[in-house]
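None of the figures in this text is laboratory data; all of them are computed from the coordinates on show. Because the structure is predicted, anything quoted here is derived from the model rather than measured. Cβ atoms are built from the backbone, for glycine too; each structure is taken alone.
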Structure P
Amino acid sequence: MGNDPELDQALEYFQRAYEHQRKGELEQAEDLYKKSIEAYPTAEAHTFLGWTYSFMGRLDDAIAECRRAIAVDPDFGNPYNDIGAYLIEQGSLDEAIPWLEKATRAPRYESYCFPHYNLGRVYERKHQWSKAIDCYRRSLGLNPRYQLARASLRRLRAMMN
């Protein structure tokens with residue numbers, strides 16, 4: 001590990017939390033993500049705590065954690081996408097759009113295909129088929145193996161024929 005004991009401790013808590021989350025042990029994951037944040041706040045820990053809350057059905061708490069992640073690191077794209085996805089789940093489609101658009105422009109994001117896919121979901125639910133198709137295409141352009149985008153594009157094309 002490095003020269004920063006607080007960061008090292010936070011990373012250890014984060015890794016343990018993620019393992020619990022993967023096993024569906026959400027309460028343990030929540031506790032360890034909180035310990036990670038207490039030791040050394042990172043955008044990743046806040047975002048993953050939010051993700052854990054979403055699995056628990058606590059979407060408002062998930063959104064609040066994502067907002068905290070953005071406050072720690074506004075360049076990190078995941079929390080913008082996640083807020084958009086949680087708002088979609090809550091039925092707040094118009095409110096989701098600016099968050100997803102911010103995710104597509106975030107300087108630090110490994111999976112730009114996700115916000116484009118989620119924008120496609122929004123436009124599909126709003127019956128804006130051509131916008132949805134464009135978003136699904138963009139998502140596939142960024143990750144040709146992204147099966148959800150491929151299936152959504154195929155479904156929309158079939159519906160329009």
Structure Q
Amino acid sequence: MILNLTNVISGKLSQMPFEMTLTPELSEFEIYGAEGISPFEVKGVVERRGVELEIDVHYSGTLRFSCNRCLKPVDLKFEQDVTKRIIRQGGEIIEEDEDSLFIDDYSVDIERLVVDEIHLSMPIQVLCDVSCKGICPNCGKSLNEDECTCSEDRVDPRLESLKNFFSQN
């Protein structure tokens with residue numbers, strides 16, 4: 001969703017509030033294992049502060065994943081407030097930092113801004129619970145629901161001949 005900033009940049013408006021619902025492409029988050037996405041509610045305001053523009057955005061929405069240990073479906077809620085300084089390309093850069101948003105023309109791509117912030121806040125590992133025990137590597141049974149009855153002394157078939165190596169002496 002493109003937000004036109006012409007009236008704020010020209011000085012006709014000192015601030016411009018906006019509200020929208022975005023549904024980013026699921027392919028944006030498939031690299032993290034996302035399996036589903038809900039619409040993201042986005043609210044914000046663009047303000048003129050002297051010669052600078054600032055954008056304040058609040059977004060919230062949900063992505064669906066599978067637990068990295070037990071494969072149970074997990075809905076992760078993403079909600080964040082973001083503030084960026086808007087700098088036009090070719091304009092004078094007073095101070096550049098990670099909170100600067102560079103634009104080429106008189107518009108800001110709000111969806112790109114929200115998607116980039118979600119990427120930055122993505123967890124390294126998605127778990128259904130911090131104490132998730134996962135699944136048995138032998139039978140695939142969920143260890144959260146019940147104990148596994150698989151024998152603990154399974155030997156890799158490639159190492160079977162070494163199983164009794166030390167007991168021969």
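Numbers below:
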| read-out | value |
| --- | --- |
| If helix-only ellipticity at 222 nm (-39500 (n - 2.57) for each DSSP H run of 4 or more, over all residues; to 500) is computed and equals -25000, the structure in P, Q | P |
| Top of P, Q by FRET efficiency 1/(1 + (r/R0)^6) of positions 18 and 138 (r between Cβ atoms, R0 = 30 Å, to 0.05), largest first | P |
| Ranking P, Q by volume of the Cα convex hull per residue in Å³, the structure that comes out highest | Q |
| With mean count of other Cβ atoms within 10 Å over residues 74-81 derived as 13.2, matching label from P, Q | Q |
| Mean count of other Cβ atoms within 10 Å over residues 26-33 from the coordinates reads 19.9; which among P, Q | P |
| Distance in nm of label points 7 Å out along Cα→Cβ at positions 50 and 122 derived as 1.4 - corresponding label from P, Q | P |
| Test item: distance in nm of label points 7 Å out along Cα→Cβ at positions 66 and 114 calculated as 2.8, pick one of P, Q | Q |
| Relative contact order in percent (Cα under 8 Å, 6 or more apart) from the coordinates reads 12; which among P, Q | P |
